[in-house]
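Visitor: For reference, the structures are reproduced in the following blocks.
Values in this text are rule-based calculations from the coordinates and carry no lab data. Bear in mind that the values here come from a model prediction, so they are computed numbers and not experimental data. Cβ atoms are built from the backbone, for glycine too; each structure is taken alone.
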Structure 1
Amino acid sequence: MINYKHLHYFWMVAKEKSIVKASAQLHLTPQTISGQLSCLEEAMGVTLFDRIGRHLELTDAGRLAFSYADEIFSLGSELQNAVRHRPKKSSLAFKIGIDNVVPKSIAYRLLEPALHIPDAIHFNCRENDLDALLSDLLLHKLDLVISDSPISSDLDFRGYCDPLGESGLSIFASRALRERLRGEFPYCLDNMPLLLPASNTGIRTHLQRWFDKWRIHPAIVGEFEDSALMKEFAQAGVGMIAAPTSIRAEVERKHELMAIGEVEEAIVRYYGISLQRKISHPGVTAIKEKAKAWLF
């Protein structure tokens with residue numbers, strides 16, 4: 001049977017990539033750590049590290065062992081936090097990060113299937129930019145991140161980036177601003193005031209490509225990380241906005257905006273980003289299974 005104290009020492013060394021650094025964290029001597037690692041390797045019958053000079057590199061067996069150890073001790077930390085901060089009523093904590101640019105109504109529709117699982121859910125939703133949310137996800141502070149952008153291939157990310165659905169894109173404007181438009185769509189947008197979401201977002205990328213294709217140059221008068229605040233500015237007539245066609249009726253009713261036309265060939269996709277785990281959170285599973293039916 002595996003000695004979990006030895007496994008914990010191995011996990012710390014693999015994370016720190018150094019016996020000396022791990023020993024400082026664990027308040028043990030390097031000689032003690034080295035001896036415990038040898039015991040673990042002997043018990044498992046494999047070599048976990050290759051010694052290259054003063055550096056340690058995980059072997060293939062070591063990488064596999066680390067993936068399990070990382071899951072075990074991360075879950076242990078989650079267990080400790082869950083017990084310490086458990087709500088008065090028994091419920092399952094579901095920690096969700098929502099990218100600022102995702103419309104609130106779409107975020108709700110994507111999360112709504114989790115309300116119907118057998119377990120009582122305690123939602124903990126927070127908004128931020130994608131980079132900050134991914135950092136929290138990697139630290140196991142979140143179970144799921146919802147974004148309109150996939151994970152960059154440049155990142156060494158051990159997890160899942162599941163497409164949850166997609167929607168077309170439309171241009172909206174206040175009644176007063178629409179009356180200033182001249183000519184046919186989309187040429188009527190040239191030189192007109194436009195509000196944009198923050199850079200490196202799905203909607204903004206689609207818009208820039210589409211404007212370049214049609215050689216249209218709107219006047220960008222504002223950039224926003226919060227999609228709700230951007231709609232408030234649009235309602236005041238400050239500029240036009242682009243929003244998912246799927247929520248057209250809501251945008252027109254709630255924000256008193258009018259659809260001018262659709263951005264052809266522009267498809268905004270929404271993603272659920274989660275870590276690889278031996279046991280998936282039931283809320284994440286429910287969202288992946290049911291959310292596609294709404295948007296597709």
Structure 2
Amino acid sequence: MNNTSPTLLILAAGMGSRYGGLKQVDAVGPSGETILDYSIHDALQAGFGKVVFVIRRDIEEEFKKLVGSRYESQIEVKYVFQELDLLPGDFHPPAGREKPWGTGHAILIARETINEPFGVINADDFYGRHAYEQLAQFLRQPRPEGTFAMVAYKMRNTLSEHGSVSRGVCQTDDRGILENIVEVTAIQKEGNGARAEDQTFTGDELVSMNLWGFQPDIFSALEKQFLTFLEKQGQELKSEFFIPFVVDEEIRQGRAEVQVLKTDSQWAGVTYREDKPAVQSFIQELVRQKIYPTPLQPKTAS
């Protein structure tokens with residue numbers, strides 16, 4: 001029986017560059033809360049027992065002071081560092097490369113810090129309480145190796161009013177097991193549904209928003225596939241090693257089974273500058289409904 005509380009791995013290495021400095025991390029709550037504050041609050045409520053931040057060395061001091069220190073009295077906090085030259089063997093990044101190696105690499109570098117089932121989120125995405133509850137419940141149950149999870153959202157709950165988006169549309173079997181993820185670009189909201197070039201969507205289609213649940217054996221798969229990626233694409237300036245590619249390969253080779261956990265939660269994020277007021281209004285409506293307190297005080301981890 002697995003009685004270990006799951007860990008939450010938070011991909012935050014892009015925060016400094018994306019926001020133009022950590023001091024510009026946008027407040028969305030009525031008392032200055034960020035999306036990350038709500039994410040960790042929801043994770044604590046759901047029963048996650050440790051947080052691991054993936055950051056860059058150049059933002060370490062500022063991140064720990066302005067972000068990580070807020071949670072250290074509530075939950076165990078660890079840090080790992082995603083760097084371009086953190087590569088296996090004799091591999092070296094090509095001259096002129098500045099782009100990170102992608103989400104698969106970000107997860108892989110946490111392998112020495114995580115020995116228990118864990119969830120993965122983006123630092124700047126709001127996933128909703130139900131999503132964390134679903135994922136924590138899955139991760140607390142005993143699972144064989146290669147049994148993973150992904151929380152999927154209805155497409156209409158992830159779209160922007162201000163432009164097109166790309167989404168990974170999930171194909172599942174009749175047991176809710178993921179068969180594949182089809183990347184669809186230029187999706188525009190259209191009424192209660194959506195359109196992308198010659199495709200129309202009802203809005204009920206399930207999409208991936210990079211909310212995953214893994215057993216520790218994912219690290220072995222990541223390590224092997226990352227070596228293959230570097231051999232084939234390691235000298236390119238912009239190629240990235242993405243976690244959906246890794247999961248898809250494990251599924252195709254029969255080494256993994258991914259349970260799709262459905263949620264009716266609203267996903268929120270700032271894809272376009274114009275999205276920020278809508279995200280603020282959405283969060284503040286949740287506060288008005290008393291779904292979240294204000295100021296936000298995370299539940300103390302037991």
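Visitor: One of 1, 2 was used to compute distance in nm of label points 7 Å out along Cα→Cβ at positions 52 and 220, and the result was 4.2. Which label is that?
Guide: Values: 1: 4.2; 2: 1.7.
The read-out comes from structure 1.
Visitor: On to the next question. Can you spot which of 1, 2 the value 3.6 was calculated from, given it is distance in nm of label points 7 Å out along Cα→Cβ at positions 68 and 172? The partial results should precede the final answer.
Guide: Values: 1: 5.1; 2: 3.6.
Working through the options, I get structure 2.
Visitor: Further question: When Cα extents along the principal axes in Å is computed for each of 1, 2, which one produces 54, 48, 47?
Guide: Going label by label, the one that fits is 2.
Visitor: From which structure (1, 2) was relative contact order in percent (Cα under 8 Å, 6 or more apart) calculated, if the value obtained is 26?
Guide: Details: 1: 22; 2: 26.
This value belongs to structure 2.
Visitor: Now for a separate question. Looking just at distance in nm of label points 7 Å out along Cα→Cβ at positions 36 and 260, which of the labels 1, 2 belongs to the structure with the highest value? Before the final figure, lay out the partial values.
Guide: Values: 1: 6.4; 2: 3.2.
Top value of distance in nm of label points 7 Å out along Cα→Cβ at positions 36 and 260 goes to structure 1.
Visitor: If helix-only ellipticity at 222 nm (-39500 (n - 2.57) for each DSSP H run of 4 or more, over all residues; to 500) is computed to be -8000, which of 1, 2 is the source?
Guide: Working: 1: -13000; 2: -8000.
For helix-only ellipticity at 222 nm (-39500 (n - 2.57) for each DSSP H run of 4 or more, over all residues; to 500), the value -8000 is produced by structure 2.
Visitor: 1, 2: which one has FRET efficiency 1/(1 + (r/R0)^6) of positions 28 and 188 (r between Cβ atoms, R0 = 30 Å, to 0.05), as calculated, at 0.00? Walk me through the intermediate numbers first.
Guide: On the way: 1: 0.00; 2: 0.80.
The read-out comes from structure 1.
Visitor: Taking FRET efficiency 1/(1 + (r/R0)^6) of positions 140 and 212 (r between Cβ atoms, R0 = 35 Å, to 0.05) for each of 1, 2, which is largest? The partial results should precede the final answer.
Guide: Numbers: 1: 0.30; 2: 1.00.
Ranking 1, 2 on FRET efficiency 1/(1 + (r/R0)^6) of positions 140 and 212 (r between Cβ atoms, R0 = 35 Å, to 0.05), first place is 2.
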